[in-house]
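Chemist: Multiple structures are listed underneath, in structure tokens.
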Structure P
Amino acid sequence: MSIYETEQSVEKTFDKDFIPEEQLQTQWSEFIELKKVITRLANQMKRPITILDIGVGNARVVKHLCGIKEIWDSIGLYHGIDNAEVCVSISNRIINELNIGTKAKISLLEANQISSLSEKYDIVMTTWFTAGNFCPADFSFETYKANQKKLDLETNPRFDNIFSAAYNLLNLNGEIILGAVYLDTDINRKKQEHFYTKLGMEIITDEKDSFTATREKFWSQRFTKEKLFSYFHFVDSNKISFTALDTYDFAMQVSIKK
């Protein structure tokens, strides 16, 4: 079930009055790095590339991509999915307004259902910390704070299922791109908690957790490089690379090559 119920709830989470400066800067940093990946792959494959974007939100990414002719010409298909009907509605409206429906499409689909897709892609990506939003299917937002038993995230079957399926959807030499993930530091935990509190939410996690969650069913995991090597156990480690998105250990971009 999606956390988004109305257009207002979607727009509020993207509202610059609520978003911390670090997150705003991360948006642009990950976009700069994403443009580099798109250009490199298009040049390498000598053709426009295909993209699957998991979690399109308010269509921010495709709006920026199509605004740069050289980048948009390097893309043959942009397929965005989201599990929130309101996000799909917003994104489809923007695609219509931008008149880019000939090679951009949006589908209502849960991330754990991508194995049902028949297409193959050169890039399967998430942006703006979405990769950290895939909490275990059996996690209880209602009881976690009260039961005081900490969640062991050495494994995360939901993350594994989604990104192993994403890997299988890649063309040869394609890449999974985690546009931005939080680095697992105590400073970042406090920043996450501050952000959710500012949105009027109740935090149900503490300093012993490697993720931040709220009673309102927001979930945001932080990562170390070692954790990501472990989570992508089905890929040779030399095919996984990391790009810092800042100079203060806030976020990094992750590439997993096929």
Structure Q
Amino acid sequence: MPFRSGRPYARDALSPGEGIMNETKPILRVQEVTRVYRVDSREVPALRGVTLSIEPGQVVALRGRSGSGKTTLLNCIGGLDRPTSGEVWFEGRNVTHLPEPEWVKLRRHRIGFVFQSHALLPTYSAWENIDLILRLAGVGRRERQQRIEEVLTLMGLTKWMDHRTFELSGGQQQRVAIARAIAPRPSLILADEPTGELDSATGQQILALFRRIADQEGTTILIATHDLAVDAFADEVILLQDGRIVER
């Protein structure tokens, strides 16, 4: 089955005029974002005035050592954490101070997540893990079936669609996680160390899949990683150190 482009689910999920993307403008803009945590009455800065913008359809690597602020930045972008100061703009909309119900809506329809630990339901099959996400996005049964077949085909997982995730290898589990993330056709995917638990060959396959998704679906992908192999697949590499961007 051919892999079709377009995002009907995401469009239907939003009210008229909401989240419409102008492709001449950045899909994501982060402006002077800081994040400070309090630890034992001390202030510990995780982000120190990060500013960046990302164009639609790009694969961007956010590279840096552990503790450099990569995960914190992704969490602030995806609404899993809130900046201490600064602004996050997504699809032309200031989302910095959105209430949690609005963030839930965005995460179901417009922003997909891929985690190092896969975060799959272990007693569900590959098919069922993806089906659940589409159910939450309000996709009808016939559309769900077609889309699940599409993403499993793209991931090379059709032979394993009925396997429960604990029966799959680490690389296969990560493919299921990616398939689940792209199934609702989000405009942005945030991937946090997606190759961190994989061997180098499997890691390169996963990075190549991200590149293919961006090229075929027009999805923007931001990958936080310390893996140097990402450079070969990214349109841009941003180096983060001690909560600051030191090189683009």
Structure R
Amino acid sequence: MMTGKAGDSMERKARRGFVPSDEKDFGEEALPVLRKASEELRFLWDRGYPVTSTVRFIGDRYQFSERQRLALARVVSPTESIASRKSREVGEISGRTLFIDGFNVIIGLETAFSQSMLFCCPDGSVRDLAGLRGSYRPIPETVTALKALLKALGELGVSRAVIYLDRPVSNSGRLKELIDRLAEGTGFETETVLEDRVDTVLKGKPLVASGDAVILDACGEWFALARYVIDTQIGNYPYTDITG
């Protein structure tokens, strides 16, 4: 359990989601080109062109970096998908059970509390470029992010929060222990679950919190939990907008 000297094992100098080249890749000169590219990408997706090849085509056309291509793939969505997601987004979850995409939401909040780059997306979600790639290590902002998350759930009045973590990801068990410890004494039921395929589980849930487009396209309803935490506990976040 990460208690007492837990910080000793954390990446003290880490800044979740930060890459120095982002200042150039997503700076004022780059944004107009990225917004033009996002329009072209959505145009192609709306007409059924495959995701991977169109991102590669647009990326090659504008000679984008890998980070810029990743941002396009994560932030841009087909018009029909955006409309569907927005129609199922809810703003009131008092008394309900919320199923949470743990790493997705927590990493987004760690990124926010690290003051790193976050994207506001047309479907209303917040996304980052941090990624997991099979490994996770806590950083100094992890506890801050978790406390903010639990505080928000209390304010929202949920009756139960089920936080799913990907079992194959390194340190998922340690993160579960930390969440369970911090959740003691909250006024709502909290359960942290390790699952082999979190995305598959969440697709079938009635109310989820995630920024994962695949999950948002398949779930019943969803709540923009990361955005809520950032808006209420940080406020006026300088989101990067590559869609205009």
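Values in this text are rule-based calculations from the coordinates and carry no lab data. As the structure is a computational prediction, the values presented were derived from the model and not from experiment. Cβ atoms are built from the backbone, for glycine too; each structure is taken alone.
Chemist: Comparing mean count of other Cβ atoms within 10 Å over residues 120-127 across P, Q, R, which is largest?
Modeler: Between P, Q, R, the highest calculated value is found for P.
Chemist: Consider the structures P, Q, R: one of them gives 23.9 for mean count of other Cβ atoms within 10 Å over residues 48-55 as calculated from the coordinates. Say which.
Modeler: Source structure: P.
Chemist: Hey, another quick one. Match the computed value 27 of relative contact order in percent (Cα under 8 Å, 6 or more apart) to one of the structures P, Q, R, and report its label.
Modeler: The correct label is R.
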